[in-house]
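Colleague: Please find the structures below.
Rule-based calculations on the coordinates, nothing more; no lab input. Computed from a prediction, not measured in an experiment: that's the story for all the values here. Cβ atoms are built from the backbone, for glycine too; each structure is taken alone.
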Structure 1
C-alpha cells in the first residue's frame, strides 16, 4: 500500500510535509493524530474565531436539525454514493432504483456486460465511468471479502475504514466519508462541492487548500454530534443561497459571520 492510502503518511518524492500532533476524536494510540502542519495551523486559526458553533446554531435555526434517513449497509452506501457523483439527488435515486430493477443481486451486476449496467444507471449521468467503477468495486470486494459485503468495516476504526476504501479504484475521500457517516455512524465529515466552496467563503478553510485538507479541517472543527446535521445544512445553504456564481448574500443567515460579502 502506498503512502497515499494513509492519512498520517503525507510524504512524496518532492519532499515531506511537516507533520504536527493534535488532539482529535479519531485518535491514534497516544490520543493524538498527525496532520500536515499547514492544516494544523488552519484548524487552530479557525477554532480561535469561535465561529463554528455559531454557524451550526444559525443554520439549525434556519433549516432545522436534519435527521439521517434509513441507514444502508456499507456496500450499498458505497455504490449509492458513487451513483450520486455529479448529479442531482433525484437522478441518483432514479439510477439506484433502475439498477435494482435491472439486476437482482450484486453478483448479477458483476456478471453483466458493462453496457447493460451502463444502460441501467444512465439517468444518473456519467454512466460509462460509473458502471466501470461499480463493477470493479464489487468484484474487488467479493474477491477480498469472500462475498459482496463490506460488513467488516463495522468493527474498524475511522482510519482503518479510510485506508481500506482508499484502495478501491475510483473511490475518493468524499465517498469514503459518506460511507463512514451515513452507514457506519462514524463522525467523519464529507466535503462536497457546496461545502468546499462555503467553507472557504466563511474563512474556515484556506483559499488555496485542496479537498483533502478541507476534509481534515472541517472534520477537526466540527463536534462529533454535529457532523451529519452540519454537513446536510451546509449543502442546503449551498443549493439555496450560497451559489457558485451569484451567491444571495443578502438572504444568508450567516452574513454576519462571513467575510465573503465584504471581499466582493
Structure 2
C-alpha cells in the first residue's frame, strides 16, 4: 500500500507540474496571438515628385537655384525650405530611415524612405528629373491603376510601392498642361485593390478626372486652380490620413495648412483644394 501511495503522490505532483507548464505555455501563446492581431496593418504612401524645372516645364520661372530640375538638393519641391525632403526631415512625426541615389528607376534622381514614429506607416518619395515630367506623370497614372507594383525590403519590412501602395501622391507642375495623354479614359484598373490619391499641382481635378474615374481611385485632395504644390499641404493631409480620418477631414487639414502658409483666406483654400469627383 505504501508503494501505491508513493506512486500516487508522485503522479499527482507530475500532473500538477505538467498542468502548470501547459497553462504557462498556453498563456504565452495567447499573448503572442493577441500581439499579432493587435499589430496595426502596414500601410504605404508612394510620392512621385516632378522636380521644378525652369528649362523643361511650362512654368512661371523661379530663381535658378530652386528651378534646376536636375538637382534635387535645392529644388523647390525637394530640398528647398518647403520641399518634400526638407519638410519631412523636420517633421517629428516622421523619421528618415534611408536616402538612395543609386540603382533607382529611370529618371529618378533620389529616393527617400520615412517611417512614421507612431503608426505602422511608411512613406517612399521619388524625386524625378524635371526634364522627364512626362515619365513622372505616366508612372503616377499607371500606379494609380494598380500597375507597376513593387515591394521594397527595408527596415525589416516588405513595403509595397507603385501600384501596390495604399496612397499615391503626385507633387509638381501639371504636365497635362503641356502635353496630351493618349490613354485618357481608356486605362482600366489592373485589380480591385482600393487606392487613394493626392495630387498637388495646378488644376489637377479638371485635367485628371477623366483619367482617374475609370481607375476607381479615391481622390483625397486635388486642386481646382493654380497652386503652389509645396510639402506643407501634404504634411497636413497625411496627419489625417495616418489617423484614418474621413476624406473631408483630410481635405480640411490640407486647406488649413495651405491658407496658413499662403495667406489666401480659408474659403479660398477650401475652393482650391477639394476631395472626390
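Colleague: Of structures 1, 2, which gives 1.01 when Rg/Rh (Cα atoms, Kirkwood Rh), for residues 116-235 alone is computed from the coordinates?
Modeller: On the way: 1: 1.01; 2: 0.95.
Computing Rg/Rh (Cα atoms, Kirkwood Rh), for residues 116-235 alone on every structure in 1, 2 gives 1.01 only for 1.
Colleague: Work out the source of -15500 here, i.e. which of 1, 2 gives that when helix-only ellipticity at 222 nm (-39500 (n - 2.57) for each DSSP H run of 4 or more, over all residues; to 500) is computed. Mind dumping the intermediate values first?
Modeller: Values: 1: -15500; 2: -11500.
The value was obtained from structure 1.
Colleague: Mean count of other Cβ atoms within 10 Å over residues 108-115 was computed and gave 14.6; which structure, 1, 2, did it come from? Could you put the intermediate results ahead of the total?
Modeller: Working: 1: 14.6; 2: 21.0.
Checking each candidate, the match is 1.
Colleague: A follow-up question, please. One of 1, 2 was used to compute FRET efficiency 1/(1 + (r/R0)^6) of positions 68 and 140 (r between Cβ atoms, R0 = 30 Å, to 0.05), and the result was 0.65. Which label is that? Write down the numbers at each step before the final one.
Modeller: Values: 1: 0.65; 2: 0.85.
It was calculated from structure 1.
Colleague: State the single structure among 1, 2 that was used to calculate P(r) over Cα pairs in 10 Å bins from 0, in percent, giving 7, 27, 32, 15, 5, 4, 4, 4, 2, 1, 0. Intermediate results must be reported in sequence, preceding the final value.
Modeller: Details: 1: 6, 28, 33, 24, 9, 1; 2: 7, 27, 32, 15, 5, 4, 4, 4, 2, 1, 0.
Computed on structure 2.
Colleague: Which structure, out of 1, 2, was relative contact order in percent (Cα under 8 Å, 6 or more apart) derived from, given a value of 15?
Modeller: Working: 1: 22; 2: 15.
Source structure: 2.
Colleague: Where does the value 24.9 come from, among 1, 2, when mean count of other Cβ atoms within 10 Å over residues 124-131 is the thing being computed?
Modeller: Working: 1: 19.1; 2: 24.9.
Label of the source structure: 2.
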